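Every read-out reported here was derived from the displayed coordinates using simple, explicitly stated rules and does not represent laboratory data. Just so you know, these numbers come straight off a predicted model, no measurement behind them. Cβ atoms are built from the backbone, for glycine too; each structure is taken alone.
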Structure P
Amino acid sequence: MSDFVNLWVYLSSTPLFGLTATLVVYLVAHAAYLRCNQAPWANPVLWSIVLIAAGLLLSGVPYQTYFSGAQFIHFLLGPAVVALAWPLWFRRHELQRRWRRLLQAALIGGATASLSAVVLGWLLGLPTDIVLSLAPKSVTAPVAMGIAEAIGGIPALSAVFAVLTGLVGALTGRYLFDAMRIPKHPSGWAARGYALGTASHGIGAARALQVDPDAGAYAGLALGLQVILAALLIPLAFRAMALAAALF
């Protein structure tokens, strides 16, 4: 027992704690996810967040101490997103044939995701800065934070909304697609993945990649398109609305 206490004291005071805790918790959650036949409710990202947050609260370890080690995994987020382009390379001929429809779907899907969140926040009477923080909720968290800062939102809150949006999509996507009777064949998997990547960014894309290669490839494409389109169009749209409001 004394050895365990000494180990805990050592780990909790060094950057090794955050790295070790994240890896161990995720591996345990992923093993449980596989044992549950990859059920959406057993999503390892969701349970890793819950378990790590509970552990930090119960142990009293500051988040800054945890993140000083977890940042090494956080750094891999960029390469992981870039790696999603690899499956697309094998489907490049399909993309060349479908690029117009894919771009149209990305524009419509992204606009719907952003506009619906803003309108809902406005109808609920939320403060303006919170409503603005909702606008980039379907874009991956680092980009959502930058967009929120550019339009007057709260970057940290946008990151939370983005993570929650990703988790909701990963947890409910399968049931929604089944209810809509989207078939489970190559074109159907592509549609499922593209929709999930559009609405639920990286977390949704990770879920799609676990289920089917075609779904994962198209989810990665949708994720990338939303990053580009949202970063360009959301700030322009809000500036145009602000200018119109000032003029009229």
Structure Q
Amino acid sequence: MSHHIVEFKNVSFRYPNKTEALRDISFRITHGESVGIIGANGAGKSTLLMHLNGYLMPTSGTVNIGNLYLGRQTRQEIRKKVGIVFQNPDEQLFMPTVYEDVAFGPLNLGMDEAMVRERVRSALDLVGCLDLQHKSPHHLSNGQKSSVAIASVMAMEPDILAMDEPAANLDPRSRRLLINLLRTFEHSKVIASHDLDLILDVCQRCIVIREGNVAADGPAFDILTNKELLEENHLELPLSLQRG
């Protein structure tokens, strides 16, 4: 299924202040892969994710999403394929009610009201927040906001799901619900997180980013049990693998 492919070729990105956040990054993600993106703070993980649907555009190199090369003309079409959940849910929640926030994406895709209602109900039910649909997002806890932000993306049924620190604001029960949800998502997933136990639970592959470069790319278990590699990148073994 080529429409689920993500391919970066020699991608570099420099912010307007001349900070070079990505440096000649190349990798390819195929249909159904679950890929964890890990690295120290400032390594370039969030910048990488924001290239997946054109929130940022590469300074050089190419980004290919489902056989569409990212550009200003293709950005809108690519955004139908890729759903991104940001680390800060307040960046995604802006409507008066939870229902309207989750309905926003499907309505913009031109769905009729009956289909939108079904998408909203299904997405909120997936994250355990159906009872919040009439509440204002601004009156929710941080964990509830994160769950609703995830629902707003899932309602669009994207081909590719990208998430930036999805468990950062979640309590243990909500975190476990998220992990179970991610395991049921059959399409491609790209998850940037410091929660290495979540990456170990959900991802089969792991890419380590260091100073804007790919420092390692391989099976998640191999990378996340390599104490020396993790320490070189200012990371520690997942808590579940630490002893005593």
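Assuming 26 is relative contact order in percent (Cα under 8 Å, 6 or more apart) as calculated from a single structure, say which of P, Q it is. Answer by label: Q. Here the criterion is distance in nm of label points 7 Å out along Cα→Cβ at positions 29 and 173, and among P, Q the highest value is seen for Q.
Taking helix-only ellipticity at 222 nm (-39500 (n - 2.57) for each DSSP H run of 4 or more, over all residues; to 500) from the coordinates of each of P, Q, which one would give -9500? This figure was derived from Q.
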